[in-house]
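Nothing in this text is a laboratory measurement; each read-out follows from the coordinates by a stated rule. Note that the coordinates shown come from a computational prediction; the quantities given were computed from them, not determined experimentally. Cβ atoms are built from the backbone, for glycine too; each structure is taken alone.
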Structure P
Amino acid sequence: MYAGIVGSCRRAVRGGLSVAALALVPGCSEGRSIAPAPDEVSLAVITRGAGCPPLDRSRVVFRCAPDPIDAPIPALVDPGDALAPYYERLAELARGRADHHVRIAMYGDSNLTTDETTGRLRRQLQGRFGDAGHGFVALAKPWRWYVHSDVAHDGTWRAFRQIATSTARVEDGHYGFANIAAESPSPGALAFVSTTPSDARSPIGWRAEHFDVFYMKRPTGGRFELQLDGRVVREVDTRAPRVEAGFERVDAPDGKHELRVRILGHGMVRLYGVAIERGDPSVVVDALGTGALNMQQMATVQPDTRRAQLARRAHDLVILHLGTNMLGTKAELAAETKVVIGELRAALPGVAILILSPPDTFEEGTERDGHANAMAPLLGRVAAENGVAFWDFHAAMGGAGSIRAFVKKGLAWGDHIHLTKPGHERMADRMLCAMSDGMAAWLERNPGAGCGGP
């Protein structure tokens, strides 16, 4: 397969394929890991003229090397160029013209609560553009398996009420943009994040410059204090005339840090999470996994606090990887998805949105048996109806029954629902290869991408 790819690239060069088209070598049909493009087809830059910096293709090319998944990588479905705003921002970054991070948000159900798909995306992208920090992590732990890669986070969780759209609901509906939170009135209750990755081999996550804390303001709100590296930075009173999103930013010299949020009492304090960032413009990936998440839950989150939080994060690309827990009618799914997309667009005008089909699953005698096989084409139609891009994650696994092969190869757990870390990483690589192909085609039509003009 590799020889075929190299051969096709050689033929493209001999045939005079434009520099813009070669800016991103099309992804291959198999992918164990992301690797540089072969030297035969390497072009260092794409130029638009003397007034625009060159585009460093080595930072945006993703080519897959062989892996154990015996299935071709499906192409992105994006006839209306819904991903163009994201491609433009990435091209701007690759030309060295960006003045702020490119931010990606990925929503998912329990398969995303381990941050293994998103963690792989983060490592791959920051390996090209630089360590920009971890992005958002909840100041909560609704499930023991809720973990994030390349960052430490913990707390006195028994002193908090855990909140989630799926398993621990609240009547007020203020779950925030990440769909989970924690609250406590108890003085001394503590939550923290630290730039000390649990994996000592981690290539990223060791430094931070900015901590942006998300919390809830309300008439009955209590107080908390922020501590940076053991020193109290400030006290925050969350009491306000009405319910709204609250934010507190803590800046620090670039380096290793720990941020603690300690409840002081005087009322209930609801914490959503903290965004951790650093460095020159790069790519940040927010992992927004919630157990059993579906479109119906996302559609019912109160929009006022969520919109303000989304606007604060200013994502350039939002990926919706849902479907495993969508068991309503087709009409209900279509209506709920339209609401969610409308909310994203209201908070993030011009945002690029990508819908993924769910992983293959199998649970004999239940609705999960064959569920993903039916959900994939339905989500593809819903994406088209709403003018957003679609990628068939289910087909990229191998389609119906592929979860059994994943289990045998150690790419999924024996429950036939959840992927293992190697499975998450292989699928993240495949998604990057498909997105690389999509951007290559777009760059062919838009050679001035990232230069501030057509």
Structure Q
Amino acid sequence: MEKIFKLTENGTSVRTEIIAGLTTFMTMAYIIALNPNLLTGWRAGGDDLWNAVFLSTCLASGIAMICMAFLANKPFCLAPGMGLNSFLAVVVVQIATITGATYVASFQAALVIVLAEGIVFVVLTVCNIREKIVDAIPYGVRMGIAPAIGLMLLNIGVGSNAGVYDSTGNAFYVMRDFFGSLTASGAASTMTDAYPGMVLTVATMFVGLFVIIWLAHRGVKGSVIIGMLVASVIYWAGEAIFLGIDPFASLAAASWVPAFGDMVNLTLFKFNFAGFLELGWFTAITLIITFCMIDMFDTIGTLVGTAARAGMLDDEGRMPKMKEALLSDSIGTVVGACTGTSTVTTFVESASGVEAGGRTGLTALTCGIVFLLCMFIAPIAAMIPAAATSSALIYVGVVMLQGLKNIDLDRFDQVVPVALMLIAMPISSSIGHAIGIGLIAFSVINLTTGEGNKKYALTYILALIFLVKFFLVA
């Protein structure tokens, strides 16, 4: 382990890395079930397609993380990205509408987009073009990515991650509706139905958060994962005592045998090129470019932001082995396309593992192995309550805000782009879009103040591309 991952050189140990990998897994385990739910239209493609995408999610994620571990030796974990999977699901429906094909055939056509994107990224990475794009992000904008991600994590943890559903299936988002229900003079019956679940979720979320803070203050290794476990136990006990729900009931009826046959029959190398080309060349190329833009800057932003928090950036804000990390992401996307899932990207939840002490590829390897095991133990992974995940995300989000100290508040070409990114990232839930806004703001300020120079030529080009993306390719 020492020879492969250079643990001593990175100031870590096998135990710390394994704990960090498990911590990251617990914060991103939701993707294992949520990704097939989104991509199959909540089983619009049938249980067989759901099984295929589920297995593909585990396989592509696990392989991508193994690549990250051995190629880049970084603690970043990967899986099919949120936002990109929802976008692909919309494209599947559009293909079905335009061509009249079945959902499965349309899904196989949409996988062509993912395959093309992955191949493009492999080529761009090998040719060092993606690294040049990373270098084109100005230092101030680069340093603002981590705190902006922190705000997005806070938004996810406090808001949408811990959703509560009433008896009719309507969603409430905990903090917004919790305070609303306390101040409303006459809460609707649906709110009343959801209220006990809200109280339990909010209580669990904050108990877990304060346990993490208390343990971290005392210097306890693995404070994040311990806090999540405490929160999980509290939530399960609350379900049983106050809601009359058996938290382990799902295990009795769970299937523990992976449906590899479904993946082989429906998604493994099942590319519907003819169906994809029915969209027309312009639409097809536009879709591929759009996916590439979103994925490229989401990945770059997550890598830079998380590496900044881990102290992995040099004085100019560059991360060693960035090329290898980006290549791992590209390989994961190609594997995902070939097995049957959406674009694989670096997950922002990797920050939780970094905060738990993860500094090498052993963290990614640990998380990747657990993802592969989830093909057989998925019912157990699905039991981690969203409230426990929120505890970790809120804590990590607050910690990442400390990166604001690296911003020169006296320079408008730093503070304005960063301020806009702080607003845009949690609102749009897109790291890439927020970086685009930051690049546009930086370019406008530099060009209008007479400080523009050839050093930022690629930065201005990227800003122009984002302008076209925002206003012409919505």
Structure R
Amino acid sequence: MSLNSLSLIVFLPIVVLVNFLLPRRQRYVWLFFASCLFYLSNDLRYAYGLAFCVGTTYGTGLLLGKGRGILRKFLLGGCVFVNVLVLCFFRLPLGGIYVAPLGISFYMLQALGYVVDVYRNRVKAEGNPLRYAVFVAFFPTVISGPIQRGEDMLPQIREGSDFDYRRARSGLYYLLWGYLLKLVMADGLGSMVAFAYNDYGNMPGATLLFATILYAVQLYCDFAGYSALAIGVAKLLGFELKENFRQPYFAVSVRDFWNRWHISLSSWLRDYVYIPLGGNRKGRCRKYFNLLVTFLVSGLWHGFGSNFLIWGALHGLYQVAGSIVSGKEKKRQTAFFQLAKMALTFVLVDFAWLFFKADSAEQAFQILERILFHFDFKQMTYYGSYMLGGTKADLFFMLAGMIIVFLIDFLHERKFSIEAFTMNRVHLAVRWTMYIGITLFLLLVIVRNYGQAASTFIYANF
């Protein structure tokens, strides 16, 4: 089961209904069973990885709360070492002997962040094992995040909350937007990108460049779609999760991009890798070294392939270069200069996405070689490879969708709330007509793809 599976249509209303029928401070028991059912419905073998992570970090948290002095450092170091070792074990290719537990990279970071926060005395160790298990395995976030902090989630799990119509309505908005991003945009773009990348040796470089640009949009729609679904489901259950994306392709620097993209991961890396390494407190050279190490860790977190290592190294180098240049920029900048910086940032990020998308560094360099030396724009248009396996109507539909996503992000960038506007300015009849229309459109997309397995979210692979 996943947040975009048909079974969720039956599962979610039951979970929400029972959740609010139970006493507030007892709901965590129901959420524990619901989260286990959701997660283990994918594969019962996933229980081993999740149980190990929950058990070791829960026990370490309790011991840290009672320990003193150097013992606490040994406890923290041992817990981190063992869990990272297990994560590396599942990431290494072992001939398909065992299936890596779904979402292990996400829930393990969340659990380790909790242990570090207990060590730093930022969070009190959770004594109830079921409440802690809900924190780690909360079903909207367990597969692909967003990565939560103990100080934000544990109080909500302990106290619960009353049903709030406005929060539930907002949750439904997030669900509609998330499904549109995933089912309509990400899945549609995914088949087009795959058409080019799966036959990259015979594709004109122009087609591969076009596909790489589309991949940047696909990845954003896929992961932002999942984050919207997770936030929406959590709101329906009475929980508030923090924003995970904030118009990342409007960033004017790579540093700004990482303040907007996968915010829960980038802030985790900042707080638990970059700052413990020394951050920017030990001189400029040490700062640059820390940036490089942090983004290499990010690359390895996504996978042990050399392509991910190059992707992480590129972003580390971008950050170092940006840090050097930023001090020399003028304070007042024209709108044209800001747009130029935005365009340059997208080019740099999309170049790195090429390595992220490729199956290996070798494949990425081969694709890059075709883009640079076999561009063949005329061949791309003459033979129709620009349609990427679809029809002109399919391409037009996806480009129109990209424009809509861009316009909505632009409005959000300008602090314009579409949700507030529709509630305050749009007539009730028009509003519900719009809701029903979007829902029917999504059902049409689902029916059109009936018989196919629900496409997994890209970040579920990490």
**Study point:** Comparison of P, Q, R by relative contact order in percent (Cα under 8 Å, 6 or more apart) - largest value held by
**Key:** Q
Review point. If distance in nm of label points 7 Å out along Cα→Cβ at positions 104 and 424 comes out at 4.9 when worked out from the coordinates, which of P, Q, R was used?
Key: R
Review point. Where is mean count of other Cβ atoms within 10 Å over residues 384-391 largest, in which of P, Q, R?
Key: Q
Practice item. Can you spot which of P, Q, R the value 35, 30, 23 was calculated from, given it is semi-axes √(5λ) of the Cα gyration tensor in Å? Key: R
